[in-house]
Structure formats: C-alpha cells, structure tokens
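Given below, in the form of structure tokens, are the structures.
Just so you know, all these numbers are worked out from the coordinates, no wet-lab data involved. None of the values given here were measured: they were computed from a predicted structure. Cβ atoms are built from the backbone, for glycine too; each structure is taken alone.
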Structure I
Amino acid sequence: MDRNKTGKDAEKQAEKFLQTQRLKLLSRNFSCRFGEIDLIMQDGQTIVFIEVRYRNTKKYGGAAASVTPTKQAKIVKAAQLYLSQQPRLANKECRFDVIAFEYDAAPSHPLWYKDAFRI
C-alpha cells in the first residue's frame, strides 16, 4: 500500500476517533517552514496539537516511539507559529498528543497518548 495514502487514512481515522471523544477540529495538516501538524483540535478550553503515527510493525520501536525529540521540537515550533496567527487562541492552554496506530496489534484501534510531550 502507498505510504502517503496509508498516512492520510490514519489521519482520517484519528480525526473521527477524536471527534467521538468530543474534540472539535480546528485545522488539519497545518504546514509551515518548521514542519506540519497533522491535526489541531480543541478539547474543552485546551488547544490540542496532534501527531498521528502509523507503523505496520514495532520492529523499530513502534509508532509512538517514532515521535523523536527532534520531531517534537518541530511540532512545538509549528504550534507556536499557529498560535501567533490565531490571536483568539493565544490565552488558551495547550497540549501535545500522539495518536499511534500499531498494525501488528489491533489494526483499527488507535492508541491515544494524551499530553505525550511538553515544551
């Protein structure tokens, strides 16, 4: 299967899952010079920046482990830029979550790591 299509499918599945958890979509695939944020959602009064990862095996540590400190730093910088462009969100609390799909386990069940990393 095409990696790009698989990634987009995982993002759609993550979005649907999070909406069932009462999160509200603000933006998808926010892209800037620092990188991309897959999903930006609101959970109550908290703005949530979400990285969606898919791995078909845990051979190299799995999906969640692939969100390295380097990747985290890029997401944080992109989030800061997003917030600077959205003055109405400037005073909201923020959180960084990871949705991981481990397809050698349960193929359609996302693993939700709330507050997966911090600034």
Structure II
Amino acid sequence: MKILVVDDERDVEILFRQRFRKEIRSGILNFQFAFSGEEAVEAMATMEQKAVLILSDINMPGMSGLELLERIRKEYDKPPPVVMMITAYGDEHNRSTAKRLGANDFLTKPLDFNALKEKLTSLN
C-alpha cells in the first residue's frame, strides 16, 4: 500500500520508518513523505494517483492540511484516496471541517501507532 505522509515536522519520517520498519521491509507498506501541502501536491502529481492513503497534518505553514484535503477531493477522484487528518488539536471545529471536506478519519497527536496499524490493516 502506498502512503503519503504530509507533516511539516521532519522527524515524523524517522518515527514512521521506525514504527513500520517490518511492514516497509516486507513491502506491505510504501511510505513517501512531504513536508508541506505544496510538496504533497507535487508528490501526488508524480505518483499518478497511486497513493491509496494520505495521512496529513492539519496545521502547517503555507497550505494547511484542510486546504490540501479540499484540493485532493477536487482533483483526485479516480480512485479517491483515503485521507486521514492528523492534528495535535482535536477540537470540534477542525474535526467538523475535515469531515465536511471529505476526510475519511481524524487522528490526534501523539499518534497511537497500534491503532493506526489496525486501521491500515483494515484498508489492505
């Protein structure tokens, strides 16, 4: 499964690579990382719509995760990627906005990687 992780915190890449080491080595999961909404748009253009899942932070400088979500839903509909929003702020405004814009799920930081692995398994 191809997964695009979008977060302005660069240490997220190290964390994901550590937590999913076995799945990456076995080829079950293939992660690509973008460190801004703009980088995510560029990455998606080169992925030819192969990202099955996008995990995006909400609060990022430049294009926010919510703006990215809105753009993804307008431009990438065949097949539509699963988009899970990730934020340190679990407030109702962000949650309802993400849902209205088409988010499939909403996760809060710090991430529960065991729960995320279960969600990923159910998508596979």
Structure III
Amino acid sequence: MAKIKKGDLVQVMTGATQARGGDRGKQGHVIAVFGHKNRVIVEGVNFVTKHVRVGQSQGGTRTGGIETMEAPIHVSNVALVDPETKKPTRVGYREETVTKDGVSKTVRVRYAKTSGKDL
C-alpha cells in the first residue's frame, strides 16, 4: 500500500526556502504518482519551463511555444499533511474490521501518526 496517493494534500519538506525562490514549505494536492520511479507531481510546486514545437491543430490554429508545467518530485521530499493540525505528519496503518451485510472483513486503514485521524 502506498503512503502517498493521488489527491492527498502534501507539503514539500526539502529544497530552497520560499524566500530564496524555492518550494520548501509549500502545500499542494498530488496530481499524479509514479510508483515505479518513487516520484509524485504536486499541484503548484516545482514548475519548469518546457519548449514545445510549433505545430497545427485540426482547426488550423498554431500551437507551441514556452509552457510552464509541474515536474515530478521524489516521494521522500514530501510529507502528508495532517487533516486536523494542517502540519506534516507520518503515515501509519492499522487493521480495522468492517461489517457489511453480515459479513465482516479486515481492512487496512491509513492514519496520521500525530493526531490519529484516518486519512
């Protein structure tokens, strides 16, 4: 089970501070997770400029130019944000028994270690 998933609110823990033009301390939602590369894309963090070749679309409009987009960050450089305290926290797992239609099932649940709240 992955500790950080798509849609989670995370905070950047490493890098240059915002005063120096970096992203440390910024919070954003995870847009994509690349599990095989251990990287995530966070909304509004780690912007890079990308040069796109000029082409034409179906309607005849020209595309291309310089675009800014989010680049992936290593998972170890971000921490999940606790929903209660709005501060970074570690993630833990616990087993819970869920009963549905008379059938009990054991499920692993992620929780924030600082407050104990389910994620």
Which structure, out of I, II, III, was helix-only ellipticity at 222 nm (-39500 (n - 2.57) for each DSSP H run of 4 or more, over all residues; to 500) derived from, given a value of -10000? I
Note: distance in nm of label points 7 Å out along Cα→Cβ at positions 40 and 56 at 3.3, derived from one of structures I, II, III, originates from structure I
Re Cα Rg over 2.2 N^0.38 Å: value 1.02 computed from one entry in I, II, III; matching entry is structure I
